[in-house]
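Below you'll find a set of structures to go through.
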Structure P
Amino acid sequence: MINAGIIGATGYAGQQLVWILNNHPNVNVQFYSSHNYAGDFLNEIYINYYGFIEDKCINMDEAENQLKYIDVLFIALPNGKTFDITKKSLNLGVKVIDLGADFRLNSKEVYEEWYKIKHDLPSLLEEAVYGLTELNREKIKKCNLLANPGCYPTATILALAPLLKNKLIDTKSIIIDAKSGVSGAGRSANVTSLFTECNESIKAYGLPTHRHTPEIEQELSKLALEDLKVSFTPHLVPMNRGILSSCYANLNTNINTEELLNLYKDFYKNEYFIKILNTLPETKWVKGSNLCHIGIKSDTRTNRVIVISAIDNLIKGAAGQAVQNMNIMFGLKETEGLEFISMAP
């Protein structure tokens, strides 16, 4: 049995971790830590746990005192808040899975430029493994510090990886148009996330400086074996959860849709959570699951390729991928605790 702790258990990503780990046959959650709700019962904050989880949330000091009792620590904190607890955990031999951005970027300078936060543990950036499971599985098996990818990067990198690995597109032509549900903004009170502000509207935001841009460029550059830049425009849509990433690029060769579909199916043929569709993805078919649906079309008229991917931002884009990575880190079946599909309607 793996003993786990969750820091930031009452945010949306943290709560999704609680939900998944509560149903995981090989995990015991030792503690749930929350800054805003320390001392409160978890099942009074999220009443869906009433009668199932009877624990109180503890504060950070109490969580630090319990590190010696756990094997893995999940951290779902705001950016810049993970350094101290990460260092203490690693020193005790506890594996760390960070759902934030503090260890995703390889460069301290790039992190500080985009996040406007001083990085206090640059020595750990080389040690950290970027946890996009399907592409970094072998490194994940051996790591102690895992940087769980962002939601937009997960959907986008999985969509473009086969094209870049096979050198089928002009790397200077990549355009990413992505849309996210409101839960991607987190649970903190924010005027832009209020129902009246979001409902019956769709808007672009964060361009051209959205913080996921360097993460996307870093990982796509590794796949392409060259430095590349992308045009990335995120949008907020009035739904609770889900991401749809539409990716465009110029093709280097003449290739039709059927050939592209076959290439993608072969690339991901051994991946349980990646489904290549003969139609176009919709967020409702992945909602509540750890699945990524990908559809692809060749536009022969313009000699461009269009790849659409859909994920649940809180599961494959956060907590589900974190548990998938935990399974690999501890030698469990990769799909353990995650073999649930979306519920319709």
Structure Q
Amino acid sequence: MKNSNMLFVMILMLTALFLSACGDKNSQPSASSDNNAVTNTSEGDGDTYEFKITYVTQTGHNWHKFAEKFKDELDQRSDGRMNLELYPAAQLGPEADMVQQMANGSLDFALLTVPYLSTRIEEFDAWNMPFLFENLEEGIQAAETEPAQKMLKLLEEQGLKGIGYLHTGTHSLIMKDAEINTIEDVNGKKLRFTGGASVLGFWEDLGASPIAMGLPEVYNALQTGVIDGVSVDTNATLSEKYHEISEGYVLTKHMVFGGVLAASLTNYENMPESDRKIIDEAMAAALEWGNEQLVINDVEDLKEVSELLNVTELDNRDEFVEAAQEVHEEYAKKNELIKEFIDVVKGN
């Protein structure tokens, strides 16, 4: 009888161990990624994501409104599984840091300025060509061309996935107190640009002193007279409050300022195909909305700027356009993709 009881106890212990092992094998514990906080939910629900996006502009800028739209699209299309945290005003560091963070997977998305990208990939300097576009709509259309899409593919060499273009608007010159009406007026003026060898070289050839300067430094530099003027669109003029320390806005319309929506290539490729599809569709919808709003705001913001500053036109813009042709030809000879882009834009 005693032996029978011991046998019964041993059978119970073995049964418990077997059931415990089965339970460990079939359970789905949560797991998180250091990069974008991916968490496995119950079977059929899919992963949840905590994404991050950053950009250099303030919360009043078009890019921030785009990021809010992208956030909403991700939330709706993923049934709440995908959350996007917004970091405006370069809160995660300058653009060089943004690229590095996306390359190593610690950042998911960023809106990058084309002038900065042109310092890493020369082909992007095609977008910085002075007086290449007549208006904002031409710049938006150019984003869909084959050479523009080839440029996005080049970002893969940097560990980025180029999603699409989102410009900031048409750039003109806001001036602290000096006036520019003719080419002669440009001589000696200290003008700030985001960067781009082609546009900097153009204004230097006209006699100006172009200065490449990051956005966070501009307000103080303009206020203190370190610079006389700033190449900027009307939306940034308002969101950065340059109208508070300036007198005039000269409608040079010398460039459509380019921007690129990029993603971490590693993070994107490591997601399930179904989740990548959600992201692609959310991005496409947000970019379409963003470009539509950009055209509307380009008109409305100019009206507002006109109420705050003295808005003037160039006396002879054709002289500037003619001078810019030499820059186009120079850079077309240097780079085949730049030539292809310029030819497509001009309809050659």
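What follows draws every value from the coordinates through simple rules; no lab data is involved. Just so it is clear, the model here is predicted, and its values are computed rather than measured.
A compact table of results
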{"read-out": "At a computed -8000 (helix-only ellipticity at 222 nm (-39500 (n - 2.57) for each DSSP H run of 4 or more, over all residues; to 500)), which of P, Q", "value": "P"}
{"read-out": "Relative contact order in percent (Cα under 8 Å, 6 or more apart) derived as 22 - corresponding label from P, Q", "value": "Q"}
{"read-out": "Source structure (of P, Q) for percent of Cα pairs over 40 Å apart, computed value 24", "value": "Q"}
